[in-house]
1. For relative contact order in percent (Cα under 8 Å, 6 or more apart), find whichever of P, Q sits highest and give me its label.
2. Taking distance in nm of label points 7 Å out along Cα→Cβ at positions 178 and 330 from the coordinates of each of P, Q, which one would give 1.4?
3. P, Q: which one has helix-only ellipticity at 222 nm (-39500 (n - 2.57) for each DSSP H run of 4 or more, over all residues; to 500), as calculated, at -7000?
4. Taking mean count of other Cβ atoms within 10 Å over residues 18-25 for each of P, Q, which is largest?
5. Consider the structures P, Q: one of them gives 17.2 for mean count of other Cβ atoms within 10 Å over residues 10-17 as calculated from the coordinates. Say which.
6. Here P(r) over Cα pairs in 20 Å bins from 0, in percent was calculated and came to 26, 46, 25, 4, 0; which of the structures P, Q was it taken from?
Structure P
Amino acid sequence: MPLMSETKTLRCGVVGVGRMGRHHARVYAQMDGVELVGVVDADETRRNDITEIWGGTPFETVDALIDHGVDAVTIATPTTHHRAAAEQLLAAGVACLIEKPLAATEVDATAIAQAAQAADVALQVGHVVRYDPVMQAIAKLGPLHPRHLELHRISPMTFRSTDVGVVLDMMIHDLDLLTMLIGREPTDVQASAVGVLGEAEDVCNARLVYDGTDGEHACVANVTASRLAMKTERTLRIISEDIYISADFGERQAKVIRKNANSSSIAELRERLAAGEDLSDINYLDLVEFEELEIPDVEPLQAQASAFINAVRTGETPPVDADAGSAAVRTAERIVEAARGSQLSLA
């Protein structure tokens, strides 16, 4: 990818300024070394409102933004329109940060990746949960070698991203986290899903099996997503041979139990159990030592934008590139296909 001067002001834009796109416009407008030069949206009132607040020029079409002159763009349109906008911008040499998921299908994701490669410009996928401060704190622990993971992402219906089902809308976040934590795609997928408000699934549970490879242990992940829940919950639990992590993204907290820090307590419990002692009155939580991770005070969207702009300036591969985005889409397609073949299938 071509290098850009570190002092050059990057001309940035946003295509689609709905619920998420308007935040991307705000972030660009507030970044040093960046100028928000314009936004594109089919809704005239919406595009005018955003530029009145954050500056830039409102455009009706991507062509108009390209003609105006732009270096980097966030694409925050409905998922089904990602490919058309991305191919147009990439062909014009414009770097793209594409809101998750990269595309609605693996075919479209591959086409976008190929367009970026042909144009030799940066392409980053907006899997912003990687930049969540809780996830950043977990990442600092280093390689975790998980054996089992539990991921829950549920919320009441927001009536956004209704062009896709809950797997591409919500579960896709956690599928990308699995790519980050495990480093490979699942070898087996089992799933069940229910569609209530339309043809697409609104609730889904998937069991993903990762065979051991390259010295890694086998791993199993249970992932649940729902957009018909009565509350909002975003949690992650990681179990490995040496560490247990329980994270709550909504509460912005993560607790860690390390095996080596509790080795003496574990040894004592083993002896007492082996001796047949009744331990039913003991509170297990009083016997273990745990630590709470320090969670940084950062806005994920700002951290993601900074990583993207850095990739545009330096020519380095973006942290969440087309390969990672495509892997999440492939796994999502496998989950939906498995769910359609299960007994508890889509309505």
Structure Q
Amino acid sequence: MKKKSTALRLRGVTKSFAGLTALDSLDLDVKPGELVALLGPSGCGKTTALRIVAGLEKADSGKVLVRGEDITELPAHKRHMGMVFQQYSLFPNLTAEENAAFGLRMQGVGGAERKARALELLDLVGLSALAKRYPHEMSGGQQQRVALARALAVEPEVLLLDEPLSALDAKVRTSLREEIRRLQLELGTTTIFVTHDQEEAMAISDRVAVMSRGKIEQIDTPDVLYSNPASSFVASFVGNMNRIPAQFDGKHAHLLGGKAKVSNTDSAAPTSVVALVRPENIRLFKPAHNAKAVADATVLNRSFLGPVSQVTARTADGHVVSALLPTADTGDLHAGDAVAVELLAKQIMIEGSNA
């Protein structure tokens, strides 16, 4: 039998609440074994989309298909989905093992098989030694691992993760997101991961769908989203961005004493615009005594970030720019220092000029 090329498909899914559109004819295809992140600001519709897939919300129109089967009208308990929420949602009176086995018990799986599967999943998430502990005896990260084991124990068609890491501290969050990715790859589970954290989405996803106002602005691999955004919204939301006033001559933007080709407008009309420039595409440096470069900015702050440092400076015309530089090159840059600014980007996006 030919393998289905699409595990999950949304077609024209629309949803409104009290007259406000949450999803606007949303289309999405997810391949078998793929992890797709829905990324966007609060209110963009990403959690609503997840809840409609889970059967926890009913779409006003459109279809949800799993491996080609229309499940739009199927109740949640018959959809064979696994779901992990922001809050751990464990049963406080059940042990880790009993929580992990809960979905299997609801499916009528026998006791011995249920216990074996629950312990297998707890082992996969590194908690086999805590099988007899209750939720209040575990940390937040451990509880979320139990919730993940419970969702995976039933071997779901699709695993749905709704901001599963946002209640955890930074170090645990980073560790657990790597654990989620490891398990997802090992088990080959098709997964939708909802988050507002761009770093999180970019770190573990096969593809990221950037959402705005109930629509997907762009869905692509993390590197393509970052290096070739389809719109100024995507460019600004994925990664950090400087917004710098510039003059557009119909082809190039002129700023910071240099120029760069503009990639996102067909307009040939010269005008004032705002250029979008990533921090790594700006260089700040102290001019050498014999160099022709003119010190045209003043350092405001330097933030150490490990192998790189972020340096902010105010240009002579009053605009603040942020540069991401190798830390080894920033040791002599201090607040109040006069520096030269160099634009490294050859191509940029702009806002304005009907961009």
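1. Numbers: P: 20; Q: 16.
Largest calculated value belongs to P.
2. On the way: P: 1.4; Q: 2.3.
Source structure for this number: P.
3. Numbers: P: -10500; Q: -7000.
The value was obtained from structure Q.
4. On the way: P: 20.2; Q: 14.0.
Result for mean count of other Cβ atoms within 10 Å over residues 18-25 over P, Q: largest is P.
5. Numbers: P: 26.8; Q: 17.2.
Traced to structure Q.
6. On the way: P: 28, 54, 16, 2; Q: 26, 46, 25, 4, 0.
Value 26, 46, 25, 4, 0 for P(r) over Cα pairs in 20 Å bins from 0, in percent corresponds to Q out of P, Q.
All of the numbers you see were taken from the coordinates with simple rules; none came from a lab. A quick note: this is a predicted structure, and the numbers were derived from the prediction, not measured. Cβ atoms are built from the backbone, for glycine too; each structure is taken alone.
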